[in-house]
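Have a look at these structures, which come just after this line.
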Structure I
Amino acid sequence: MERAYGLEIPQNLEEVCHPERMALLVYDMQVGIMNQLPKEKTNRITQQVLQVLEAAREGGFRVFFARHLSLPKEAAGVFQLRQAMMWQRTNKVSEVNSWFLRDSDSFQLIPELSPRPSEVIFDKITMSAFSGTFLDIALRDCGINSFAIVGIATEIGIEPTIRHGSDLGYIPVIVTDACGAGNDEAGKRSLKSMEFIGDALLTDVKTICNLFLKHSK
């Protein structure tokens, strides 16, 4: 740990991974999102995420679950409607389906995650988990300055969350084999870009789980 001007500056992943300084963010592991991916891919990512989640729980790390929320079309604005039309390949609002409405089955987290009462679920309408949510306030209030991220999808929501988190002063840790992509090539490009910039640390399930479990009681 480098020390300067009254600060402790972590130099490696082990120094970053401590339950007093790091939280686990599980990104958009929702029924409607997982159903859009091949079964083989969703099974693999689910098992990888569960490994990280259980290790974080045993290590005493705070856990936050993000969910993507669709606004009713009547309440959505220009960008929300345009984005929905683009994703659903239509040029008519009347043909848009709101995939993640609050009370829909698609909006719910997959049952395998089973969030505990001591864990946090929060909703967002943006790709960055920090934009327009209470996540930044909650983490700072706990003295957290780093987060490990797992979930789906790397190229759509995880990369914006990493970039936004970095701009807010967090040290992001991407568990690469516990992050799924809707498009594999786009997902690989996102990882390469984030690795090149260097703000985030890239690791794998085995490594992060071992570091989490070092803090188990």
Structure II
Amino acid sequence: MDLAFTTWEYAIGHLDELRQATTDHLILVTISLVISVVICIPLGVWTSRSWRKSKAIINAVNGLRVIPSLAILFLLVPYMGVGLDTAIIALTILAMPPILVNTDAAFRTINPAIKEAAAGMGMTKKQILRKIEFPLALPIILTGIRTASTEVIASATLAAFIGSGGLGLYIQRGYAMYQLSILFVGAIPIALLVLASEALLSSLQRAVQSYKSV
């Protein structure tokens, strides 16, 4: 009870700062995910057309997963300095693998007979992509985005170490001051953001699948 009370008391005492940190965290996450989606969905469509391209690019992007998030941040600092741009690039790199892998798999596993039937009806390649392939692939793509969002929300805490703000500020401060209550002020909202993101994207995915089945 004492820990819960001191955590609540600290949060209320720093409410304006907490709001700003939450806003900064959401900005970092949103920008990184949007950039990753814009890059990886077209790239995933392109790689799905060729096994050689897919193997080379997917393996290269998957290799990024073995690099810890903090290591990516500090590898970028000597070249880009500290700040928001560095954090966004690091988080974008982190978000890319699951989105690209799922997009590639989604388009690769579409039954060729469906595309042949659409072509036989006179649809162009662009029309088949937009009206047939993309709707079929969307649920699997959303699974990749769900995975990426969870990883990015959690890893965005590390942005505080290079002065980019976010809820990681309280985790950094809590460790520095050996105060578990301060650490929880950052950790609890991060956990809630992960749960909210998972619930939102899961609902969207179910809605897409329900629409397809109608």
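Rule-based calculations on the coordinates, nothing more; no lab input. Note that this is a predicted model, so its numbers are computed, not measured. Cβ atoms are built from the backbone, for glycine too; each structure is taken alone.
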Item to complete: Work out distance in nm of label points 7 Å out along Cα→Cβ at positions 51 and 187 for each of structures I, II, then name the structure with the largest result.
Response: II
Worksheet item: Of structures I, II, which gives 22.5 when mean count of other Cβ atoms within 10 Å over residues 27-34 is computed from the coordinates?
Response: I
Item to complete: Tell me which of I, II gives 0.60 when you compute FRET efficiency 1/(1 + (r/R0)^6) of positions 75 and 139 (r between Cβ atoms, R0 = 30 Å, to 0.05).
Response: I
Worksheet item: A value of 1.8 was computed for distance in nm of label points 7 Å out along Cα→Cβ at positions 67 and 91; which of I, II is the source structure?
Response: II
Worksheet item: Once distance in nm of label points 7 Å out along Cα→Cβ at positions 11 and 155 is calculated for every structure in I, II, which label goes with the largest value?
Response: I
Worksheet item: Upon calculation of semi-axes √(5λ) of the Cα gyration tensor in Å from the atomic coordinates, which of the structures I, II produces 39, 20, 12?
Response: II
Worksheet item: Quick one: FRET efficiency 1/(1 + (r/R0)^6) of positions 43 and 203 (r between Cβ atoms, R0 = 30 Å, to 0.05) came out at 0.65 when computed from one of I, II, so which one is it?
Response: II
Fill in: If semi-axes √(5λ) of the Cα gyration tensor in Å, for residues 107-170 alone is computed and equals 19, 16, 11, the structure in I, II
I
Worksheet item: If distance in nm of label points 7 Å out along Cα→Cβ at positions 131 and 195 is computed to be 4.4, which of I, II is the source?
Response: II
Item to complete: Supply the structure label, taken from I, II, corresponding to helix-only ellipticity at 222 nm (-39500 (n - 2.57) for each DSSP H run of 4 or more, over all residues; to 500) with the calculated value -27500.
Response: II
